[in-house]
1. Given a value of 13.4 for mean count of other Cβ atoms within 10 Å over residues 27-34, calculated from one of 1, 2, which structure does it belong to?
2. Which structure, out of 1, 2, was mean count of other Cβ atoms within 10 Å over residues 43-50 calculated from, if the result is 15.0?
3. Out of 1, 2, which structure matches 21.8 when mean count of other Cβ atoms within 10 Å over residues 51-58 is calculated?
4. Using FRET efficiency 1/(1 + (r/R0)^6) of positions 19 and 67 (r between Cβ atoms, R0 = 30 Å, to 0.05), single out the structure from 1, 2 with the greatest value.
5. Of structures 1, 2, which gives 34 when relative contact order in percent (Cα under 8 Å, 6 or more apart) is computed from the coordinates?
6. Which of 1, 2 yields 11.8 for mean count of other Cβ atoms within 10 Å over residues 107-114, as computed?
7. Suppose mean projected area of the Cα convex hull in nm² works out to 8.5; of 1, 2, which structure was it derived from?
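Read-outs throughout are calculated quantities, based only on the coordinates presented, and are distinct from any laboratory measurement. None of these values were measured; they are calculated from a predicted model. Cβ atoms are built from the backbone, for glycine too; each structure is taken alone.
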Structure 1
């Protein structure tokens with residue numbers, strides 16, 4: 001399985017807007033990331049997003065770029081910031097081994113998942129950056145790529 005992890009793009013603070021939608025800069029970040037993902041030729045069998053508005057907005061902008069039906073984005077409480085990491089691992093374990101899955105969520109949960117899959121790692125997630133981890137039941141998981149939003153925008 002190729003697991004792509006993305007922290008949502010830049011969002012308003014809770015003081016500015018309690019729903020925390022993407023800022024204009026965050027929308028630009030997500031669109032730039034989406035262009036880079038499209039140029040890389042990436043496709044996904046599944047996109048999973050947190051129910052928080054900022055994650056859903058980020059996921060929908062990526063989905064639009066790669067022609068993934070918005071209605072097929074799986075919204076899951078397993079991606080809420082305080083959710084137990086095992087809930088997300090269980091969700092992923094149910095998917096076929098040959099899948100390419102994009103997960104759009106929050107810190108600290110994405111960092112914890114990466115640490116669980118890549119023991120000893122301490123990946124730094126950036127808004128609308130993309131981390132690819134290859135999961136193979138027969139061998140340890142491996143980091144395949146890690147791109148910031150700025151790097152995706154240059155592709």
Structure 2
């Protein structure tokens with residue numbers, strides 16, 4: 001049932017009002033929250049919930065193909081995004097995951113808006129969840145390592 005106003009327990013309201021990047025709830029019980037941007041929260045979900053997230057709703061600021069593949073892997077029931085990509089819609093639809101996005105974009109861009117998000121590119125190269133997760137971890141490690149001239 002939809003109503004005209006959102007309750008204070010609406011996960012999207014919580015995400016926005018508390019400045020979260022990602023929130024996971026099951027039957028109005030919060031299971032996970034993160035303020036961290038990017039893919040770190042997705043990798044934490046994989047680590048913290050190795051048995052999956054059946055029966056959950058995930059609320060995320062930006063849902064691209066990379067996030068959609070992780071949500072499929074974790075078997076979430078519903079995804080709510082402030083922004084979602086067309087490729088994420090395709091992946092979630094194929095996985096029979098209910099989703100809604102406030103805004104839909106053609107693709108997810110990098111933080112400088114100078115090109116595609118590197119993690120989205122990885123999701124194209126590694127459509128399988130295990131290979132994608134390994135590639136995400138490697139890319140994060142690469143970003144963290146000091147650059148040599």
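1. It was calculated from structure 2.
2. Derived from the structure labelled 2.
3. 1
4. Biggest value here belongs to 2.
5. Numbers: 1: 34; 2: 16.
Answer for the origin of the read-out: 1.
6. Traced to structure 2.
7. 1
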